[in-house]
Structure I
Amino acid sequence: MNLSFRPIHIEDEADQILVKNFLADTKAIGGMILEDKELDSYYSAIKRREERSSDFCVFALFEEKIVGLVDAFPRKDCPEIGFISFIYLLPEFRGQNFGKQLEEYSMTLFKKYKCSHAELDVYSKNPKAMTFYEKNGWKIISEKDGFYRMRKDFA
């Protein structure tokens with residue numbers, strides 16, 4: 001059961017709705033609400049990443065259905081660091097190895113861009129995400145404002 005990937009086209013209203021729903025669900029996990037200002041800021045960030053490469057912000061598809069999202073890119077200020085801004089998988093697809101495929105997409109992308117390691121931030125009140133990342137070799141390197149910065153070195 002393998003996923004395929006396609007670029008997010010943030011100018012497309014259908015893609016905007018999906019991104020909004022995925023972000024809102026992620027915020028709800030931590031008991032937070034997605035605010036319009038935050039959503040507009042994220043749409044702008046996706047647009048900037050789209051301009052750099054269509055590989056950076058993609059939807060994950062299973063049997064032609066969009067089931068998740070990956071937003072991962074080499075940092076502009078420090079290109080040897082790959083940064084995962086957002087990984088999302090619909091709840092009904094979790095626990096079936098699809099999350100690992102989303103992470104592998106990111107790692108392959110970072111290696112393509114010659115990154116030495118990857119980093120991400122995870123909400124401290126999201127124990128399922130923490131467990132997933134730790135199980136897949138991520139290590140906590142710092143904590144700030146309720147988020148853990150995690151790192152994964154490439155072998």
Structure II
Amino acid sequence: MKDNNLNALAKAMSDQTLFGKIIAGEIPSHKVASGKDWYAFLDIFPRRDGHTLVIPHKQVANLQQLTDEEIASLFLGVKQVQNRLSEVFDTTDFTICLHDGPLAGQEVPHVHVHVIPRTTDDGGRTLMAMWPNTKISEEPNHPKLSALAEKLTGVEL
């Protein structure tokens with residue numbers, strides 16, 4: 001039985017994501033801040049200067065796989081990173097983004113929050129720039145929205 005536990009541990013360690021290896025110190029990173037359950041570092045392919053990733057220590061691909069406490073800790077880390085970036089970039093505006101799973105654009109299967117400081121004329125764009133071909137109607141479709149909201153609020157959790 002003990003060998004099975006060791007084999008499972010060895011397999012889990014060999015299946016570390018890129019971010020798991022960063023947390024383990026196997027891959028270097030440019031640390032911005034850290035907490036009990038999270039670590040923040042500069043993105044090596046930044047969308048702009050200061051582009052920071054905040055990751056939980058727990059290696060999971062989707063946000064709902066974290067406990068409420070782990071999520072709270074992660075977002076306290078996001079706030080701490082914002083405070084640091086605010087000082088350096090003289091801004092209070094940020095794009096905060098989480099691609100939750102591969103269909104959402106997640107490239108590394110480890111939850112990570114992008115924190116990108118925004119300043120005047122930084123060349124950044126809005127969320128709509130992610131879906132430039134989406135047609136936006138002039139009037140909201142309230143019946144469709146109401147039906148979906150009713151369906152969502154009826155889900156038992």
Of the structures I, II, the one that 15, 44, 35, 6 was derived from, the read-out being P(r) over Cα pairs in 10 Å bins from 0, in percent, for residues 27-114 alone: I
Structure from which 18.4 was derived, mean count of other Cβ atoms within 10 Å over residues 75-82, options I, II: II
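Check the numbers for mean count of other Cβ atoms within 10 Å over residues 67-74 across I, II and tell me which is largest. Kindly include the intermediate steps, with their values, before the conclusion.
Details: I: 23.4; II: 14.2.
Top value of mean count of other Cβ atoms within 10 Å over residues 67-74 goes to structure I.
Out of I, II, which structure matches 4.4 when distance in nm of label points 7 Å out along Cα→Cβ at positions 123 and 147 is calculated?
On the way: I: 1.2; II: 4.4.
Among I, II, the structure yielding 4.4 for distance in nm of label points 7 Å out along Cα→Cβ at positions 123 and 147 is II.
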Answer label among I, II for the case where Rg and Dmax of the Cα atoms in Å, calculated from the coordinates, equals 19.0, 64: II
For distance in nm of label points 7 Å out along Cα→Cβ at positions 83 and 99 computed as 2.4, the structure of I, II it came from: I
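The numbers here are math on the coordinates, done by the rules we state, and not lab data. The structure presented is a predicted model; accordingly, all values stated were derived computationally and were not measured. Cβ atoms are built from the backbone, for glycine too; each structure is taken alone.
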